[in-house]
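Since every read-out is calculated from the coordinates, none of them should be taken as a lab result. All figures in this text were calculated on a predicted structure; none of them were measured in a lab. Cβ atoms are built from the backbone, for glycine too; each structure is taken alone.
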Structure 1
Amino acid sequence: MDAKHHATTILTVRHRGVVAIGGDGQVTIGNSIMKGDATKIRRMGDGKVIAGFAGAAADSFALLERFEGKLKDFPGNMPRAATELAKLWRTDRALRRLEAMLVVVDARHTLLVSGSGDVIQPADGILGIGSGGNYAVAAARALAAHSTLDAGAIVRAALEIAAGIDVYTNTQIVVEEMACES
């Protein structure tokens, strides 16, 4: 999938007992900015799971709905819900065409869910998707290693850095946080 479909940045960081996930607010179609203040971060599962999406808006909302359904099918087991969504996404004829990616977090897990059937947990607790994802990840890793910032501040600062580099990312940033389990 190209930048046309991933024209956003979503970043999550697990640091010092907190997981934070944030995203910018820019909605882009082709080379035009259509909206600057979209919210691409959603709490679900009675507030115990936070999801962020990158990709085509309608496709992303369809995936969020399906993921929320899987959370209801497997309450308290976010990794299983993510795996079941990835299996469905890969095998369902209509879902296979969706152009989006999800990052989902709970108190214990950080997962990337993709349409190719991937469910990936980063080793360092830092994960980014979208057109500015790699820039944000690099900035977050440096900030986590060399600053006293907390997880939410790292996410915000890294997204601001990505917005200064990636034309499909803006500084209208939304960040959600939750405590991690030991």
Structure 2
Amino acid sequence: MSEDFPGWHGTTIIGVRKGNQVVVAGDGQVSLGNTVIKGTARKVRRLSPGGHDVVAGFAGSTADAFTLLERLEAKLEATPGQLARAAVELAKDWRTDKYLQKLEAMLIVTDGRDLYVITGAGDVLEPEHDVAAIGSGGNFALAAARGLMESDLDAETVARKAMAIAADICVFTNGKLTVEAISA
């Protein structure tokens, strides 16, 4: 994070794939230092470029994340139904473009079949164990979800319970969730 900006915190995003469903959930808290600025931010979005649904959640600077979501949408329009290809193209641009290199955000994206974490380091990561998490409380949510994956709970319930655990532990995460589900 740039030293020019105060410590923005306040995001936990999780993606859970279980059965034929993928759920992306995100909390609503945005903090500046130790002050909650907003509790109802919407950090999970459904994109529908070319009629192909994709769900994306973001952590980091909101303006930066929106820039990345717009770029992802353009990549998806150019390669309809090919999330992996669009994600790799976005990651390549993000890593090599001088303007994009300054963006401070991470994305979790899914089309219901694939689940990826996209970073500014040029990474397109497919998570092990069908769970991905990013943001301030990401490690807490990830650990909780991995522990719940062997249960009979569905993807949405695993995501909601994991987010509740993260919100109980991480002061930069709240329980006001946005949840989007998509099937393969």
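For which of the structures 1, 2 does the calculation of distance in nm of label points 7 Å out along Cα→Cβ at positions 158 and 174 return 2.8?
On the way: 1: 2.0; 2: 2.8.
Computing distance in nm of label points 7 Å out along Cα→Cβ at positions 158 and 174 on every structure in 1, 2 gives 2.8 only for 2.
Largest in mean count of other Cβ atoms within 10 Å over residues 14-21 among the labelled structures 1, 2 is structure 2.
Where does the value 2.3 come from, among 1, 2, when distance in nm of label points 7 Å out along Cα→Cβ at positions 38 and 54 is the thing being computed? Don't skip to the answer; put the middle values down first.
Numbers: 1: 1.3; 2: 2.3.
Only structure 2 yields this read-out.
Calculated for structures 1, 2, mean count of other Cβ atoms within 10 Å over residues 30-37 is largest in 2. Each of 1, 2 could give mean count of other Cβ atoms within 10 Å over residues 142-149, but the derived value 13.2 comes from 1.
Please compute distance in nm of label points 7 Å out along Cα→Cβ at positions 46 and 62 for structures 1, 2 and give me the label with the greatest value.
Details: 1: 3.1; 2: 2.2.
Largest value of distance in nm of label points 7 Å out along Cα→Cβ at positions 46 and 62: 1.
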